[in-house]
Structure 1
Amino acid sequence: MNQKYPYFILYILSLLIIHQPVSAQPDSRTLFAIDYEPVSIDEFIYIYKKNHSGNDSVFTKYDIDAYLDLYINFKLKVKEARSLGLDTLQSYKNELKKYRSQLIKPYLTEKEVTKALLAEAYDRMKYEVDISHILIRVNPDASPEDTLKAYRKAIEINNMAKKGEDFEMLAVQYSEEPMVNRTKGHLGYFTAFQMVYPFENAAYNTPVGKISAPVRTRFGYHVLFVHDKRPGQGKVAVSHIMIRFTPGMSPQDSLDLRNRIFEIHERALSGYVWDELCREYSEDRNTKDRGGKLSPFGVGEMLPELAEVAFTLTEPGEISDPVITPYGWHILRLDDRIPLKSFEELKPALSRKVEQDSRSDISHKALITRLKQENGFTEIKDVVYIVAKAVDSTTFYGSWNFPSEVITTSDTLFALADSIYTVKKFEAFINDNYRKVTSGTPSARFRKLYVMFYEHEIIEYEKAHLEIKYPDFGFLMNEYREGILLFEIMDQKIWSPASEDTLGLKSFYNNNLSDYTTKETASLVIFAVSNGQNADDLIRKLKTLIPDSAVTLDTIIEKAESDHFRIIKYGTFTKQGDHAMDEYIREKGAYVLENEQSGNKRILAVKEYNPGGLQPFDEIKGNVIADYQDFLEKEWIALLKKKYKVKIEKRALKQVYRTIEI
């Protein structure tokens, strides 16, 4: 499809709003037909109200008739686009598919569940929890036996911890966390979104000083000990000077490095310019030339050694003592403390995080549960049981063939409303998706793949029936479907020809010269003056003001205003044969106007003057193209009305009047 016109993209994006599902079925009564293809009353009313929302003044019979004429013209163009096969182009299908995938998202979201998750996440971001944990690893796809073994071990450790055994010692002895010998199981402070959701839940729901029950994550079973819970620290913006360690350096070199960082620290405290110290001494190549500035960070987003010191700084400009990390020595300077933003400010970012986080599983499961109920999900448990027993190691390689001794591949696993899903379809799904489950026993792989299969089919069924289930979605999709065709046919028939047909454009200009001829105009002000001396003073002042391009008519009035002058008339005037006005139209400058009968003097100041005349084609080509497009479109519409028969149902139109009119 043609991508030259951004107007359509803006139009499409303006429609990307969350629509509330409605339950009423669409009224199929025909308002008008084009070559016997009907357009319903409901479609027209939906479009009319949508495009005139908030403007009650246009809900009249006259306005409805005018809009109906425009809508018929729109439908004629779409009819022509289809007759030319534009709806069969792959580019059209791809574009429509892209927009549909965006529009269906609100209909495949559990809004209340997501709303609760957002509120919960923001509330947790107000606090930070300090945690130690013990991990007993078990694969997500482990067999029931291995899962039970890991769970029992976690329960045993949990009981020992609750009886008062030292948690740190238990972590060193039992935890399967890779870094446990260094961390002793202590993870430090963290906040929402920094741990997997089940772990985060256990951390926030366990009281300070208590041991959690074993909690399952994709890593295995965890036993948590909550050391502390404190108000959130927000974020800090700091700069640093860094001196790096060299691997394998001698004790003397380490001592020299320590002495060096403390010397730099003394200079920083004694008033040396921080940016100059960074450029001269810092070995962080990414920050040394920009004052050592690090990106703002919150708890859990920076090396613990640095974060701990950074959050003790309170005043901008405060400099820390040297601090050591696994990478070297650092001196920190506080640039700013950044408090937690409001919920509304963070909502877009929170929504993205919830969508990407394991929290999304909750919303997804709620959606599947709802769609099962709404679409009559019925499972044939006997068939599922037999298929589960038949799954073997070939599912690891995408070559599973169901043994049909007991049940054939045409047997049904489950049904959704009027659709059935057979063993054969599941067999194909396994062979297409086996790579998505890479571990576990055949039975564990079956459970995973079977759930993936029926959830996928439930979602696809819902997508396929959205237009029927939600009439407003059907209308919206039709807008996109016809909108894409409209812009493509307009480009082919009107926009491109008007821009590229140089001879036709020039001919149109020459045939309509009167439309491109401007009248003589002037922006002026007329002053009445009390005597000749005042008139001379005003003339001198005006001669300095008028040539200045920065001076406007209002500025002239403001600066010239005086007890001796009175404004008679001001503004932009057009010479139209009105003799009372014609005398004021003069070239730019200041003039004395004398009344021959009274002898009174007036001063005319002309700030801008346009003699009028024919506008050169090259200067107004854009306007000529727009007018030429309108001309071509009117001619084209006239041809379409001859080509296609349009019939308006008058009784249906009266029904539209009664429904829309206020």
Structure 2
Amino acid sequence: MENRTILDLLNESVEKYGDRPYLYEARKGVQYTSLTYKQVQEQSMQFAAGLMAIGIEAGDRIALISEGKNNWVIGELGILHAGAISVPLSVKLQTEQDLGFRINHSECAAVLASDQQIAKLRPMKELFSTVKQYILLDPEDQPGEDERSFESVLEAGKKLMEARPSALKERMATVAPDSPANISYTSGTTANPKGIILTHNNYVCNAEQAIECIRGIPPHFRTLLILPWDHSFGHTAGIYAFMKSGASIASVAMGKTPMEVLRNVPKSLKAINPHLLMSVPALASNFRKNIEAGIEKKGKLTALLFKKALKTAYAYNKEGYNKGGKGRLMLSIYDKLVFSKVRQSFAGNMQFFIGGGALLDIELQRFFYAIGIPMYQGYGLSEATPIISANSSHAHKLGSSGKPVPHMDIKIVDDNLNETPAGEKGEIIIRGGNVMKGYWKNPQATAETIVDGWLRTGDMGYIDKDGYLYVLGRTKSLLISDDGEKFSPEGIEESIVSTSPFIDQCVLYNNQKPYTTALVVPNAAELKKVKADPEQAALLIAKALNEYGKGGKHDGLFPHRWIPSAFAVIEEPFSEQNGLVNSTMKIVKHKVYERYAERIDSLYTPERKQAASAENLAALKRIIN
């Protein structure tokens, strides 16, 4: 693959699709307007010149923290045209520690922020030692001291381009394929997030790999980019893959609060009517709940018909690659009677989802496949820009993470980095143009992660005989039995949560212990529905776990030794607010283990091993009451 810059990518798309819409945005209400590829390029270059006019030098870092909107993309492209480096930050970051570390560690010279985000940054400004100015993306109020509006930077750019037409071209000429485009910070599953240096060519390469993997995104396609725009998956698969294809991306209609934005998602879906969506498991679960709630509202007959339709679809579809057999006629009838109406109420144009960010439970994949909007699981890592593999319409196997993207080498290796035989488990390592340049100001971590050109993902997996990659979870959060055998807990945890209405969250633990244990956050609403007292509630949870044991409904799905023999009821859900869930909605296992170390240890005593232990009953009494 030819090495190119993001500026080259945009220029190629402007030549091919200049008058086609690239960005859609709703400023007031849910009335969307669009900007063409040509307009986006023009404004990006004006913004770049404006950055130069206010003193931004080539190589300077600029933080970008905002909800998704047109000026997010124009702002980042402007930063890149000016030869600077974008530092996209999650809008979910709240604390001085989280924001201060990232902005200071990358030594940002400026910050681009939305109104919602500048409000939380203002009290922290003294912490940001290198930041000289703040640019507000679309201020409703007058900018404060050391702040300026996006429009004023655009105006400064226009003046510079008139006075010195060659200045911007000279700066753009310094941008090379190997130039850093982003410093993307890890989401915080470790104590000190690392700054991942992603080059221009990393993005171009991975966008092209993704498009080739799914055999193209037609120029008429639209997507509603629901994921946070700093999220590496949405960043590459949304902003840059759609740019390469001449297709369109839309932001969720704005609101004055995060909750208002969330409430605008259904309206935005209706207005944009996307052809595909990018999703993570948490979003997928919400979509399913909303669909099922809508079915229930239509009455018992519709709900019964929907369940029968699902059963027929599951039996016919199997794992996707092997679908067929009896039931095709019934499935086509059910599709016309039920599933087509579900699709129409969700988004009539929708053809498929691409799922990433974390392992997606196979039950969720079966559900969306059944209703005719398949959710194709992918796998990636920010250090790989991030896409490593993906299922697609022409090659999918439910339960797998799809086939590795083209133009990339992949191996499964043992602890000594020796390649394992086909089908055997080991660490996934990759090599290719999508592998990061390294970690910002952290040569030791870079040397540990990139070995002889191979990126060590830290994820365990295997490749089956058909070439599909199966990702089994982080090597560092594996269950380890007392005889040294290892197993990834994610699949079991996802399955427990999806099959039991009484369990909201579940974290398994086994660190060389005689048996596996679980920390369980119950679903209070469901327990109240069945009018369970604390002892009954404890037994309902125990029954859900025992279904995976000998003679249970899910017996054989997972090896018995990894099914929890004891559990502790946790009253407070694992969340971003208490630091136990990171910005990509993944539970941070090591923090959970640290916080509940005493409860975990107690589960290895005879009295606490019982489902109806005193601690569990006391916790359930408070939860139910």
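Every number here is computed from the coordinates shown, using simple stated rules; none is lab data. Keep in mind that this is a model prediction, so the values were computed, not measured. Cβ atoms are built from the backbone, for glycine too; each structure is taken alone.
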Comparing structures 1, 2 by distance in nm of label points 7 Å out along Cα→Cβ at positions 237 and 573, which one has the largest value?
-> 1
Given a value of 16 for relative contact order in percent (Cα under 8 Å, 6 or more apart), point me to the structure among 1, 2 it was derived from.
-> 1
Taking distance in nm of label points 7 Å out along Cα→Cβ at positions 301 and 565 as the quantity of interest, name the structure among 1, 2 where it is greatest.
-> 1
When you work out distance in nm of label points 7 Å out along Cα→Cβ at positions 61 and 445 for each of the structures 1, 2, which one comes out largest?
-> 1
Compare distance in nm of label points 7 Å out along Cα→Cβ at positions 93 and 269 across structures 1, 2 and report the one with the greatest value.
-> 1
Compute mean projected area of the Cα convex hull in nm² for each of 1, 2 and report the one that scores greatest.
-> 1
Taking 3.8 as the value of distance in nm of label points 7 Å out along Cα→Cβ at positions 37 and 309 derived from one of the structures shown (1, 2), identify that structure.
-> 2
Identify the structure, out of 1, 2, from whose coordinates mean count of other Cβ atoms within 10 Å over residues 77-84 was calculated to give 18.4.
-> 1
Structure responsible for 39.4, 120, with Rg and Dmax of the Cα atoms in Å, for residues 197-588 alone calculated and labels 1, 2 on offer = 1
If helix-only ellipticity at 222 nm (-39500 (n - 2.57) for each DSSP H run of 4 or more, over all residues; to 500) is calculated for 1, 2, the one returning -11000 is structure 2
